[in-house]
Structure I
Amino acid sequence: MKRTRILTAAALAATAALLITSCSGSPGNAGEDVKPAKKGSVTWWGWTPDTPVAERYIEAFNEQYPDIEVTYKNFENVDYRNTITPALDSGKGPDVFDLSPAGGSPDLWGPYALDLSSLAKSTLGAGWKDDIGGDYVEQLTSSDGRFVSLPLGGMSAGFLWYNQDVLDEAGADVPTDYRSWVDTCEKVTAIGKTCFTMGAGGSDTFPTDMYHAIANSVAPGWFIKASTGKAKWNDANGIEVLRIIEKMQDDGIIPKDALDGPQYPLANNEFMKGDAAMVQMGFWYTQYAGADSCKAAMEAAGVSSPKCFVQLPAAFPDVAGKGNGSAYFSEADYGIAINSASEHIGAAKTFVSWMTLHKQGQQNVANAIDLLPAVKGVSPDWDSIQLVDESVQRPAIEKLIEDSSEASESRQWQATEKSLDAIVVATQQVLDPSVDKSIQDIADDQQAASVASKVGTK
């Protein structure tokens, strides 16, 4: 399951042009007065969740609303962004669709969606904003003040997942700082395994998570300052981040094949096959601690007879050695929007509000352990969740949930497409031995290509 900004800068510009020139599916307010219905049909399109998870959500919904048929269609990231706007623009798009704070954003796809403020208020009451976690409401509100997507849940990132079995075989420990990471990698590679698998090729923005985690070790808060124009990507902190990335490859932490492909499938498959000790993924990876989800993920990675391993989260090592650690970053993962051109708005309102605002729906989100529930006070029902090794995984996941809920930085919401793309390019140039440029020149180009964000700066 990919959790990266849904659009590249080029795709964003092209899609925005489509929206401006031919928005036949433009918003109206008539649908806001439609009452939720107990019968009907709903089509739901998204790049996430995985189909098996969506089917579990729908099955639980149908226990309460058996007369509403929900059909889910899952897309890969690129396919979704290439399909959703033309479909919405034609007036024949899905009844409900995924919409995230970044990329496929409130300002990009929100014009096709209903304002859901009144639905949230009628469901949760006048203080509805206080019942929803994080800054999710702000993140899913368009610049004209319309709340266009109800958050299903949030996610956090900035940490590692490790294969305990591989570390045990290598006689290695979970690294906590730069030196211990090098030592662990030496032991892991000695048994023929990859230490830290990473896919930095292509245009996906996953490399920004590593950059952000390193930046938090170098200077807490600097990444957000640079994203919002209060610092420069090519200042002393930015130079140090790139030098650490360079050193990580030189010292055998970052593999030489990191540019051979993107995080999905390169790093994901290598980790799920059991061929790597560590990978950097976010909270969405928690689901693979589940016995059934682990097997399904391993099979999808090409393992014919999977035997689940114990995967656990770990803090990103303090690679700068300044005692800062590396704080997690978090934001709304995605929400569900209602197409203002839908002919099934009543049924759509019932489905979306149950999924995102009702404790029953949010309990299913919590139990899938791939999102942090959007509604406050909902936590996993551990009696209904089967982990690979509950004795070690449950306390680790509970701590991860606690730490994630305390995260004070956003992941990608406060960085523009141009800034994220510039980070990816800079990281790739540092890792590419054929690029004959100094770290300073790479950082200068990164700064020149970036555009500061204004969101979340009030």
Structure II
Amino acid sequence: MKERARILVVGGGHVGMYTALRLQRKLKPQLRQGDVEITVVSPDPYMTYQPFLPEAAAGSISPRHVVVPLRRVLDRCRVVVGEVTSLDHTARTAAVRTLATAERDAPDELLGYDELVLAPGSVARTLPIPGLAEHGIGFKTVEEAIGLRNHVIEQLDIASSTRDPAVRDAALTFVFVGGGYAGVEALAELEDMARHATRYYPGIRPEDMKWILVEATGRILPEVGPELGRYTVTQLRRRNIRVLLETRLESCADRIAVLSDGQRFPTRTLVWTAGVRPHPLLAATGLPLTERGRLRCTAELAVEDTPHAWGAGDAAAVPDVTAGPGTETAPNAQNAVRQARVLADNVVHTLRGEPPETYAHTHAGSVASLGLHKGVAQVYGRRLTGFPAWLIHRVYHLSRIPTANRKARVLAEWTLAGLFRREIVSLGSLEHPRAEFELAAGGIPPHPPYDNPKGSS
């Protein structure tokens, strides 16, 4: 092994955290002796387990149990909270903007490395739709999930206290754009929560609410197959959720969702989950990219024609050796976790002068939650629905979330949730802890990011 091997991991998501975790286990003696240094650069000091975001939004799991602190898990790595702004792979340096440099408006810090692992993940794919930037709500981070929960409950408060039928109707209309995992699970969990909450609002009935799912293609949940996708549409419609297929959002200006079929819905809630795109950092690396902006990688998870550079997860286009030529692995959490293991092993093989391994994984199946005790699952070709699918969904993700600490806490919360009723309370003020003090000091409190509860539609 070369002297003082420096490994830089860009990104603290599934791939970044699991890669660094496996590297620190495989290279434990070298780390202790100082022969290897692992640096993880992440914009957040935690990894978000995104499959649990819908349950966090519905209040089934506390937000702190959806995230895994990087410093606690990666105790033998150096964790830098910041963002890589550019790379010079020829010189093996990365420019990093940290909290300290951003506050002082100082130049970015330069980090040197010998092996580079690029796993910045993806960002929301948006379109130039009028009003989307002003009124749309994303659903990729734990902050967005909890903010959306607070927002939905605030809309019930608004609807129950207003005498204006237009304001009430807009407050009780919830539009979700995108029929993938994020959109369907978020809508199903929040509709379940809001329907339960209406028992505490005497003036609101469950049928007063309008829940609308807008999908541009002719199917939803393509990951679970066409039959289960049709089953999901049927189940959602039985819950009075409007599922609009082959329909696009054309505008949401002035808080009015205008659809391509001509329908118009005044709404105070528009959730955008219509896909993702590769992280913009990739365009600044100078590394080979596909037409869609993802890293061109080999089946060994190395960046094509670029020694000592590796990629996996949403940011990488990895050939699927278990399928036909030209097929790429799906950018999902299942592949990300497994790719991270092979990637870490191949970095170790490279440092030791050994041949790398090929990433090959046969898809085991897909699971999706449709609210409490409801779900769909396709496991090894077998289709399941209802409670069995929901149970498999929970068991699978409980087994996947890192650390025994998190597993125990999530299991305890699920157990308590089965014994007691949901807590229905909005804590939107937590997002602005200085608002009251600023008002007392003569300042103007900031407006909530998604809404102003005192305003109108």
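So helix-only ellipticity at 222 nm (-39500 (n - 2.57) for each DSSP H run of 4 or more, over all residues; to 500), computed for just one structure, reads -12000; which one of I, II is that? It must be structure I, since only it matches. Taking relative contact order in percent (Cα under 8 Å, 6 or more apart) as the criterion, the largest value within structures I, II is that of I.
A value of 4.4 was computed for distance in nm of label points 7 Å out along Cα→Cβ at positions 255 and 391; which of I, II is the source structure? Don't skip to the end; give the middle numbers.
Details: I: 3.1; II: 4.4.
Of the options listed, only II reproduces it.
Any idea which of I, II comes out highest on FRET efficiency 1/(1 + (r/R0)^6) of positions 239 and 383 (r between Cβ atoms, R0 = 30 Å, to 0.05)? Greatest value across I, II: structure II.
Since every read-out is calculated from the coordinates, none of them should be taken as a lab result. All values reported here derive from a predicted model rather than from experimental measurement. Cβ atoms are built from the backbone, for glycine too; each structure is taken alone.
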